[in-house]
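J.: Next up: the structures, one after another.
No lab work stands behind these numbers, since they all come straight from the coordinates. Keep in mind the model is a prediction, meaning the values are calculated, not measured. Cβ atoms are built from the backbone, for glycine too; each structure is taken alone.
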Structure P
Amino acid sequence: MAKKRKKKRIEKRRNKQVNERSWTSEDPFASTSKDEALFVGIDLGTSLASIAGSNGVREVVPTYVGYPRDNISEELLGTEPLFGEAALKHRLSVELIRPLAHGVIKAGGQGGKNKNLIAAQQLVRYLLRRTSPKAGQGVFGVIGTPARASISSKRILIEACRGILDAVMVISEPFAVAYGLAILDRALVIDIGAGTVDLCRLHGTLPAEQDQITLDVAGYFVDTKLFTSIRKKYPKAQFNVNMVRKLKEQYGFVSNNSDRVTASFPVNGRPTDFDVTDQLKTACRSVVPGMINAIAKLIGTYDPEFQEAIRSNVILAGGGSQMIGLATLIEQGMEELGGGKVTCVQEPVYAGANGALKMAQRMPKQFWQVLT
């Protein structure tokens with residue numbers, strides 16, 4: 001009788017552990033030690049996707065997936081999807097999908113299929129292959145999303161990882177940057193991406209909804225504005241948005257003192273040089289007013305005793321942070337708030353993935369979403 005009671009107590013305890021998602025045999029961690037696992041940090045940006053693995057591998061690819069359009073393109077390219085630069089290179093021969101427009105995976109699709117979700121899943125699988133996981137190795141990933149991505153968007157993102165990762169965590173991109181830099185208190189991180197600008201204030205704990213702001217006026221807004229202004233100034237020039245984006249990424253600036261910027265565009269097939277300095281400066285500056293307003297809101301709604309400390313530790317990350325003179329221009333905009341100090345991360349492309357990887361290696365097991 002005593003043995004039966006003991007057995008029941010053991011079974012009851014085991015059932016409780018399963019309900020609490022503890023480390024049981026149903027969890028992928030049960031058969032994988034921390035030393036054997038592969039941890040990855042993933043930054044699925046609108047324009048660029050980067051991954052950093054605990055095995056030292058780091059990769060970055062443009063966030064594009066291309067599918068051959070017909071039999072001819074399949075004969076040329078094969079039947080498998082293309083990713084990143086390969087997809088862009090052959091964009092006239094493929095159906096080009098940008099699965100994370102505006103920083104989230106779009107829901108829905110024709111015929112019950114969500115092309116964006118499928119493309120995102122294949123992109124995550126492609127990134128994971130680049131880290132060369134060992135056969136049978138447990139893989140656990142932390143993924144960065146826009147600061148205030150909706151619950152439904154995060155669920156779709158988690159679904160994109162099912163069958164690829166054993167467990168996943170979804171965090172805000174600016175918080176991932178801050179975690180990677182070990183700056184978790186009295187700071188404000190601004191992640192300037194292609195689809196969104198994400199702001200997050202840090203105060204020694206996980207950020208709440210009121211600590212974060214997401215702006216839609218970001219890199220693609222700059223591209224569109226630059227395209228329109230050059231088209232208006234030089235109507236005979238032949239160019240597309242992709243050419244304009246590369247121009248911005250190479251020469252983007254917001255400062256008053258800069259060399260003239262010349263772009264070569266064809267006119268009736270003949271390469272011609274155009275001065276685009278003023279158009280480039282105006283387009284790049286268009287994202288700054290929204291950021292200043294968001295900074296003012298996050299600082300103005302915080303404990304007044306610590307507002308000065310946050311103003312003195314504003315950190316820029318993301319591809320947009322590389323625009324020449326941006327930190328200085330934001331500092332000038334903060335003068336009406338009492339001044340401030342703005343710096344840029346050293347690795348804007350990998351800062352989010354680095355922080356996500358660091359978090360993956362340190363977070364307790366109860367924070368993970370197990371994918372079965």
Structure Q
Amino acid sequence: MRIQTLITSCFILFFSGKLVAQENLPVTRIGIFVSLHLDSTFSDDTTYNFKEQMPKHILSGLDFSEGAMIGLDSISAAFPIEVSFFDIKSQNQNIQKLIQGKIFDSLQLIIGAVTGSDYKQLAEIALSSQIPFLSSTMPNDGGISQNPFTILLNPTIAVHCQGIYKFIAQTFPKGNIIYIKKKGVQEDKIFNYLQTINQSNPIRNRINWQTYTMNDSLNTNDISKMIDTTRQNILICGSLEEKFNVNFLNMASNLTSSNIHFVGMPVWETLKELQNPKHKRKTIYYSTSFFNDGSEKFNIFNQKFLSKTNGKPSDIAYKAYDICFNFIHLLIEYNKDFMNRLNDASFNQFIDYNIQPVKNTSLVKPDYFENKRVYIIKRSNGTQTKAGNF
């Protein structure tokens with residue numbers, strides 16, 4: 001039932017094209033760009049090709065679209081807005097076709113749940129046309145520079161490292177900190193991010209850590225020798241690779257000391273190994289850009305999503321709702337001053353943004369803007385709580 005409801009609603013959404021409020025008034029126009037792959041999902045414009053299956057490659061686009069629609073439904077009809085949705089994986093709605101059709105000429109805001117070349121093209125259009133571009137899902141800056149119209153709402157790994165560092169410095173100032181890494185380009189970047197942050201502090205405020213570089217076969221005896229039974233021990237796993245993180249957790253299960261805290265990268269949020277009963281008693285921390293605390297506002301959204309889709313929302317649906325409701329309101333409220341009001345919290349729903357300019361060069365103009373808010377989540381005895389905002 002959920003498959004039919006979601007597919008039907010998105011089919012109607014993308015082929016109806018627009019939502020319009022209050023005719024005969026100056027209209028604020030917004031474009032929302034997602035990957036739906038509708039050309040391969042439907043044949044003859046009406047027949048769903050996968051029977052009762054829902055292919056994984058369309059799930060995030062579906063959830064983002066439905067969350068965005070709920071956000072738009074929650075905006076008062078008194079506001080003169082026109083919102084157009086585009087399936088950028090469709091033959092007729094890919095970005096080049098949209099450029100040729102001059103779609104971007106009338107937009108005041110671009111919202112994109114896109115990655116790769118689609119992200120880069122939208123960033124280039126945002127710069128050349130001076131249209132704010134809210135990048136909702138891209139996990140890094142994509143190599144763009146001198147582009148003050150691109151706003152990364154998904155914090156990069158460098159920002160996560162900064163949050164993790166601040167948390168450890170504030171929470172375990174006298175702890176025995178052990179940094180576990182493996183050989184690899186990405187792992188070196190993570191370690192260098194943390195090292196750079198550490199070196200930027202006065203010597204008296206720097207973290208002193210032991211570093212141990214391991215292969216896939218982790219050695220419990222080597223780690224045991226680094227444990228100090230008289231202090232709090234903080235084991236940081238500095239890798240995004242699932243296999244290495246799983247091996248690390250299993251290796252740590254053999255450590256005898258109970259005074260150990262485990263710190264992982266943001267990939268731990270979806271690490272299935274954490275569901276293993278043998279890890280239940282561990283005290284584990286990791287960073288995330290989104291946390292569902294189960295409060296009333298989350299429950300209200302759950303009910304709205306359920307009534308429309310007969311399904312349960314993923315994190316991306318919550319984010320889409322928050323982004324559309326919050327930033328479209330800010331655009332309506334402040335119009336040309338929108339870029340200076342990105343951190344206005346008047347319309348926040350689920351996310352506490354901290355959007356700051358990023359300057360990787362000596363030029364005055366920012367390379368882009370980025371949301372630098374991350375949360376540290378504590379997981380222990382089967383429960384999850386927010387340990388801090390950074």
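J.: Assuming 0.55 is FRET efficiency 1/(1 + (r/R0)^6) of positions 234 and 298 (r between Cβ atoms, R0 = 41 Å, to 0.05) as calculated from a single structure, say which of P, Q it is.
T.: P
J.: Hey, another quick one. Comparing FRET efficiency 1/(1 + (r/R0)^6) of positions 194 and 346 (r between Cβ atoms, R0 = 30 Å, to 0.05) across P, Q, which structure shows the greatest value?
T.: Structure P comes out on top.
J.: Among the shown structures P, Q, from which was the value 9.3 of mean projected area of the Cα convex hull in nm², for residues 146-273 alone calculated? If you can, show how the numbers build up before the last one.
T.: On the way: P: 11.9; Q: 9.3.
This value belongs to structure Q.
J.: Shifting gears a bit: When FRET efficiency 1/(1 + (r/R0)^6) of positions 114 and 266 (r between Cβ atoms, R0 = 41 Å, to 0.05) is compared over structures P, Q, which one is greatest?
T.: On the way: P: 0.60; Q: 1.00.
Result for FRET efficiency 1/(1 + (r/R0)^6) of positions 114 and 266 (r between Cβ atoms, R0 = 41 Å, to 0.05) over P, Q: largest is Q.
J.: If we compute mean projected area of the Cα convex hull in nm² for structures P, Q, which one ends up with the highest value?
T.: Working: P: 24.6; Q: 21.5.
Sorting by mean projected area of the Cα convex hull in nm² in descending order puts P first.
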